[in-house]
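Okay, got some structures for you below.
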Structure 1
Amino acid sequence: MGEIRILSQIHQYLLPFGFSAPARLALLLLFSNLYFYLPFYVLYLQDKGLNLVQISELSILLLLSNLLFEIPGGLLADHLSKKKILVIGLLLQLLGEIIFLQGTQFFHFALASFIGGIHCALHSGCLEAYLHELLDRQKKSERYSEALGYFGFAKSTANFIAFLGGSLIVGIWGPESFYILIALTIFCVGLALLGMFSLPWESIQLEEGEETHKRASNFTWLDRIGFSEISSLSGTLIVMILLFCATQPFADSLLIMIQPFFEERGGEVALLGLLTATGMAIEGLVLKQVHVLQNRFGVARILAGTLLFLGVGYVLLSWSVNAWMVAFFFLWIRSVVGVKQVLLTDQTLKIFPVHRHATVLSIMNLGSRLYVASGMWGIALVAEYSIPWAFMSLAGILLVATLLMIVIKIPQPISSPQFTQS
């Protein structure tokens, strides 16, 4: 009986949604995020003759294409089909990875980065909105926060598997196995693409107010794409964009700076892959419990506590004098970097009408990415002078954000017939 109970608890922990459509979508998310080659991305490109400036330009190009297609992707998802957009995004991801594998010069990798940015833009917001519709179809929309945490767990698990597996493969077969890592990634993305066809097509249900509005003779193109409707909640949208920006943990800056900082403090470079994978795994475990804490303490308290935790972590990381301290405080910070995304996405989808979810999330992601891009550039300038001071700068940003969370009131859903589905 004891063994059966333990197995039941493990099953409930790993598969809280059973084998339903949301659970299958989480599995596909896991497969599409198995980037086995990512810890060795820079080394692979350097072996192809690219220098660090060119590699940085690839990241900028990916960001630019992401920004260009962010809002169009959300609009297409809301007006065509979220599942179609997800399938197109996976097709582009597969194409980009194949070009990356076959690439031999800068232009090839630039093309792969541009396509990768479009894929990220199409999936940004659309994935969360599609998940909400799947849960709503099952009459389980109240579990959306839990499902977002489960998605974060799936993505972190994918990173852990990919980083650890990639490190083991390179450790056994050496740098010449980079091609194997990229091929494995392509195979997993292909599986995710095929798996998408097992998921249901969403039924696009227009709200009663919008249905009437569509019959109006003065129907403008702004009404058609949804901006007129969203503009009625522009004040709320601005506050949510501000919150998305202010609560950014700058996880990408952390991953970039931790590598030279860990080495400076006497750490073994070969352990970086394992350290990063461990951080992703811990983050996944934390994200699975976010909904429990949210129900108990509320969104505002959890966000403020998370920002304070991050700020203190960056301060202690900057004071680290050896590799063990660096590793510990890196894991401290990494464990909660995804919490704000779960909480604010859940809150956003409670506020805005369901048929505008993908559009709204795309607008918010666009705003936060512009902020992150400029912030990363500023942090990089400080890091050129001193990495510890760069960590202290991040600590200052997050501690100020903690105070903002006390001042700014998080918008709450408004019960209104306008947002009641027919």
Structure 2
Amino acid sequence: MPVRNSLEIVTFPNAEKSAGAAAYVADKETEKQLKDLLPKWGYSNSQIRRGSLPEAIRDYTDKAMPTVLIVDISKVALPLSDLQALADICPPQVNVVVLGTRDNVGLYRDLMEIGVTDYLVKPVPSDLLYRAVARASGQIAARNAEPRVGKSVAVYGVRGGVGATTTALNTGWLLANHHNRQVMLADLNLTCGTLALELGLEPTSGLAELLTDPDRIDNVFVDRATLEAEEKLKLLASETEIDAAHTYDGAAVARLMQHLRSRYHFIIHDIDRSAPATAMTVLKNADVRLLVMDTSLAAVRDAARILKFLKSEAEEKKTLLVLNRSRARSGVELPIEKITQFVDHQIDITIPFDKKKLAVASMNAEPVARAKVPITDAYLKLASELIGQREKPARSNWLSGLRGG
């Protein structure tokens, strides 16, 4: 796009349709410049204030963000650290323009790697500011070749009743509440799925319609089908008639997930085991595969088969093996060392047995991870693995906590 001589008359046609713009700047001159220019460019609903990057993080940790966010790092001691914290709470569709005083190539590269749309050195000429906001709003091509997208996580129980749905629910809840991520849960069992039931929500026909007719996938239809569990935790779930012949394939799921990846940090799909071919396709396409098993001989056998099936995938695909002890079994249980030897894969997460807490949580239609109990530590570890962090336990010593120490 050529630079205009009369920036005052330039507008962005789609700006009013977006969620607007907001800016946090450190000096009066930049504040005045943005207040003058942003409304003339179509952002009449912009919010511009004197403030710093930490204030932007504080303000938007628990509320929806605008599509364009301008932050000033001039007076920030650790800008990369704070910008990473901001990136952690930004949905993929939010674009960040950074202002600063350091004219440094290394800093610019670091900021681009974090995922910011542009970095401008103050004082900023109006034409450069215009182009930066235009890139952030999607009016012209962004500098980053790869757009920020969310991560798809496929949760699959290698046998029925091993706790895959419970794992999907609690991991998603912790990502939303402990790590402040935007999370979409998708229950791919259209007839007998229980994610909506576990959250006390009434399923709709929306997900079934999206998967059986993927040409209808767009923001309006997806929003209509979405159930809100909490501000940062959403759900797609259907409960079709027990004899309904709803069928869908892995391509339909992939198309829906690709659409959702631009709007959520994590899309966690609880896979329907009743259609093995589709289930394996969804597993193969996911960024992360969570295989949930127990210590039964049948579960060990099936885990080994699925792991062998997935081994041909690219290295960037992560597979985590979750051993769930939260289901009481009366049959033969294999020791851990025998399991790892047979499946040729380490046990990444072990979820302890807590029958009473799980029963209470289910009766209250809420995740068990909401309670401060040992099982929460296991789900916290799993959630932290998904975002690439090492999570410390909620308590360093549960026994001392019980003793009042």
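Among candidates 1, 2, the computation of Cα Rg over 2.2 N^0.38 Å, for residues 23-158 alone that gave 1.07 used structure 2.
Look at relative contact order in percent (Cα under 8 Å, 6 or more apart) for each of 1, 2: the largest one is in 1.
Of the structures labelled 1, 2, which one yields -25000 when helix-only ellipticity at 222 nm (-39500 (n - 2.57) for each DSSP H run of 4 or more, over all residues; to 500) is computed from its coordinates? The read-out was computed on structure 1. Here Rg and Dmax of the Cα atoms in Å has been calculated and equals 21.7, 71, so which of 1, 2 was it run on? Working through the options, I get structure 1.
Readers should treat all values here as calculations from the given coordinates under stated rules, not as data from a laboratory. Just so it is clear, the model here is predicted, and its values are computed rather than measured.
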